[in-house]
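See the structures that follow.
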Structure P
Amino acid sequence: MSAQIDDTRLLQTLQDENSALRAELERLRDTGRMFNALLDNAPVLISTKDLSGTVTMANRHFDILDGYDAASFVGANVFDLFPREIAEQLWRNDRKAALEQCAVHEEEAVYHKDKSLHTYMTVKFPLFDAGGRVQATCAVSTDITEARIARIDSVTDELTGLKNRRYFNVRFTEEQKRAHRDQRMLTLLLIDVDRFKEYNDNYGHPQGDLVLKAVAEAMHATLHRPGDLCFRIGGDEFACLFASHGQEEGLAMAELIRGKLAARQIPHAFNPPYGHVTLSLGLAFVPADSMLAQDDVYELGDQALYRAKHQGRNTVSR
């Protein structure tokens, strides 16, 4: 009798365990369905790669990318899926996340099916095995192309394509810190078109706009090194920020801009004695160890510009 009771209890225990396992399996299925639904419908790129750069998982949103093939994407190496310059940036960030064992936030660029280049904000983080070793990386990427364009537009002068005063105010402190770190002199160059009001009054604003574009072109043609920054502050006032090894380098840059615009010989009969459009330029130099505030540096540049105008215009002063 006792053995029969034990068998009954055992059977009941097995049935209870079986019911619990079925319930857990159904819960996992529900969780899996929810997870797959999120992957399939999320408007972001979600993927994983092993430590050799092979894609081990990618959600359906990848079909927005140029060259995507659902049948061959997972299992292929990143260098087989993307142009080399694209693959290198993607893999560099994966390796950084794996080696540093922490999340990495970077902007990455990829091509869509319409051949347009899109910018994504990506977070990449390591995935660990049961022993705590990195076995893969996961990437979650959000398309920020439109937001980035809007941000650029908000700090860009529509007429000349130069950055505006708002961006100048943002970048000045950053560039001063960079110059201090690199032990280089920061140079502020202020530029005015000589007798621009008289030009507009006599030649018309459309022609005046062409002059402003010509000044921007002269600035771009001279200051095109990484780190060189050019701005239209407002009206006919322009500014440049760049690092240099000394004042003579800054003076040479300013003189090049002045000469390039003068060489175009844009007629300006109301700018004696030159008869063509000219520029006055003022320089302020910020030594690497200086802690001068932005307003103080700008005032120094403005004073130099004032001296250039009173020295007869069409000249550079410091």
Structure Q
Amino acid sequence: MLKKVFYIIFFLVGFEIVSQPLMRISVENPESHVQAHVVRVFVEKLQKRLLGKLSIELYTGAQLFRDQNIVTALATGRVEMAVPGTWQIDKHVPEVGIFTLPEFYGRKSQDIYFLNSSALGQLINSRIEEGIGVKVIGDWIDLGHVLIFSTSNAIRTYNDFDSRKIRVAGGMINQWRIKSLGAEPVVIAFPDLPEKLSQGGIDGVLTSYETIRSAELWNNGIKNAFEDNQYFAQYIPMISIDFWNRLSPDVQLIIVETWKEGVIDARIEAAISQKESKNLFIKNGGKVYLPTEIELKNIRQQLINNSNSIRIHVGIPTDVLDSVNDFFKER
């Protein structure tokens, strides 16, 4: 009799385990990257709070998908959650492209936070959800300012951009901006970047100090940084809407609250990591060059003046562009 009861309990417990929803999370960056670490902390907290109501598997280093393919993967159910960079989303949701517009060139992080928390930021989140078919579970987390790094074929001033080949992770406006500065943009996924640098096929990289450090790209020829802060990069936490709707309300609430709890710490960690990564870059022989504030403002205005074609091409709605213009008139 006891044996029979044991088998019944075992069957019921086993069935419960099998029937748990599985949430696979895809991250392109390696474990050493601050974004991957932040998502790892989120997963660990979530597992403790859900008490077996949800199975979670985190895949870093593009083990499942590269972020350039993540929207399709979410839409087709091949992954349940991802935290892609804004630069991967503008081709699907044009409104997200505003954060790489020339109006943001050389701006401070507080400008971006303020905009994200405004009605315009809420509108953009809703259009991401509608346009991609996802649930944005909370505030965006930071990578930090993205700037130009170069090899021995150095970029130290704006005059040095001419004919250089610069790697970008993605984003139509990123490619346009690099081209407008006189260089040739080349889209290369992060996992392929070290080899491409070692082969000498590119002269520079549009990225952050943290990303340089995470792969120790000074070992692949990166020697210089031109700190022009082209835009402030962030990551958007999103879950496939089909999967989200299958979750119970209590599980949804725990996911949202757990993410929210970690956002401030994530932003602080990203800022500290960028500073430490810059110091390590210099320690490993990197040289840092800074444009003057006057140069930044002049280049920003030149880019704004010449950006009408890319705004049309990307398809950012007029109401959103008007809101951006109004925002910066008040700053």
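Which structure, out of P, Q, was relative contact order in percent (Cα under 8 Å, 6 or more apart) derived from, given a value of 13? The structure behind it is P.
For volume of the Cα convex hull per residue in Å³, for residues 200-263 alone, the highest value in the series P, Q is held by structure Q.
Among the shown structures P, Q, from which was the value 1.27 of Rg/Rh (Cα atoms, Kirkwood Rh) calculated? For Rg/Rh (Cα atoms, Kirkwood Rh), the value 1.27 is produced by structure P.
If you work out Cα Rg over 2.2 N^0.38 Å, for residues 144-255 alone for P, Q, which one comes out largest?
The structure with the largest value is Q.
Readers should treat all values here as calculations from the given coordinates under stated rules, not as data from a laboratory. Remember, it's a predicted structure, so these values are computed and weren't measured experimentally.
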